[in-house]
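**Student:** Listed next: structures, encoded as structure tokens.
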Structure 1
Amino acid sequence: MNPIHSDTAVPVVAGPSLLSRIAGGIRWSSHGLDRLSPAVSLLFRLWIAAIFWQAGLTKIASWDATLYLFNYEYSVPLLPPELAAYLGTGVELLMPALLALGLATRFSALALFLFNIVAVISYPELNEIGLKDHQYWGLMLLVPLFYGPGALSLDALIALYLAPKRRKARH
């Protein structure tokens, strides 16, 4: 009797196993996600930069109100209110621009992260929703701080430009 035609024979499966197909699909999707990583990093930077940029624009749009808030509402430690208003507005305009461009990204993310902490400390009347916002922003700033700006950034372009010069300097 031919074992291939018997009822007890194990069917022969042609091609890759189900497990290897699943592994291949995971590998394929992982490579696809890796290709999206620079765009996601850029989106992250633009999103958080827009939040701080808008806050800076609000401050300069009504400077008298800004000075009032720094004099009577915010308690920035160690700084006179007017200086705190100027510095805070400067940070909220310069650092988001750098973050969005991906220039000095880790420095600007760190500056905004620390600024965010000072903002929470300086305004004790912050409600629970406002506090949550600051926590989310802080977490979002940790991404470029620890992972860098990604390939779609001026930092990456500068690194590409400097890489050949570094190799030549070693030889």
Structure 2
Amino acid sequence: MDAYKLSLKDDIDSWLKVLNQHNIQDWMIVLVDTYDSKKASKIIPRTTVLDKIRNDFAIKHGDRCLSVLNPTKFESRSAESWRGFISRIQHFLLVAYDRQLINFQEIIREQRECRNKKNWSFCKYFILQEKLAFILEMLGIYDEALVQYDELDALFTQFILNCDVG
């Protein structure tokens, strides 16, 4: 607990500030713990380092702070904590991907809405939408990727027809 108060608390605080400056919303604090320290903390009921970290930095996001047991000791007990850790990472990765895809789709939607303006560039829009389709393809969401390509086809056809009329 003393090591946390003396240096780690300030280190975590400065790290979170750097993340905030760069608009990074996805983070996780992992405490590698030994089973011995868990036993000792149950004998004398007081706050653990993990509880202190949660109270100091993750009041709203308690699920972003977790403890795993040291795998070199008590392998059977640590396996479950590591499975939970992997599961949490998977969840946060999916949430982060989803957030980025939503932001990217919003940028594309804004570009599409500007298509009737004089300085609108079909090439710029095409590149953005094609990137989205490619990302969806890489994620294995083939139906959604195909929808993006179909939208590009329809918009390109409309663009050509409008150019012939104008």
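Taken together, the values in this text are just the output of simple stated rules run on the coordinates, not laboratory data. Because the structure is predicted, anything quoted here is derived from the model rather than measured. Cβ atoms are built from the backbone, for glycine too; each structure is taken alone.
**Student:** Out of 1, 2, which one gives -22500 for helix-only ellipticity at 222 nm (-39500 (n - 2.57) for each DSSP H run of 4 or more, over all residues; to 500) as computed from the coordinates?
**Tutor:** Of the options listed, only 2 reproduces it.
**Student:** Okay, next question. Assign the value 40, 16, 14, calculated as Cα extents along the principal axes in Å, for residues 115-154 alone, to the correct structure from 1, 2.
**Tutor:** Label of the originating structure: 1.
**Student:** From which structure (1, 2) was volume of the Cα convex hull per residue in Å³ calculated, if the value obtained is 219?
**Tutor:** 1
**Student:** For which of 1, 2 does distance in nm of label points 7 Å out along Cα→Cβ at positions 123 and 139, calculated from the coordinates, equal 2.0?
**Tutor:** 1
**Student:** Taking 1.5 as the value of distance in nm of label points 7 Å out along Cα→Cβ at positions 59 and 83 derived from one of the structures shown (1, 2), identify that structure.
**Tutor:** Going through each structure in turn, the value belongs to 1.
**Student:** Quick one: FRET efficiency 1/(1 + (r/R0)^6) of positions 67 and 107 (r between Cβ atoms, R0 = 41 Å, to 0.05) came out at 0.90 when computed from one of 1, 2, so which one is it?
**Tutor:** 1
**Student:** Oh, and also: Can you tell which of 1, 2 yields -0.63, -0.85, -0.96, -1.01 when log10 I(q)/I(0) by the Debye sum over Cα atoms at q = 0.22, 0.26, 0.28, 0.29 Å⁻¹, for residues 51-90 alone is derived from it?
**Tutor:** The correct label is 1.
**Student:** Rank structures 1, 2 by relative contact order in percent (Cα under 8 Å, 6 or more apart) and report only the one at the top, that is, the highest.
**Tutor:** Top value of relative contact order in percent (Cα under 8 Å, 6 or more apart) goes to structure 1.
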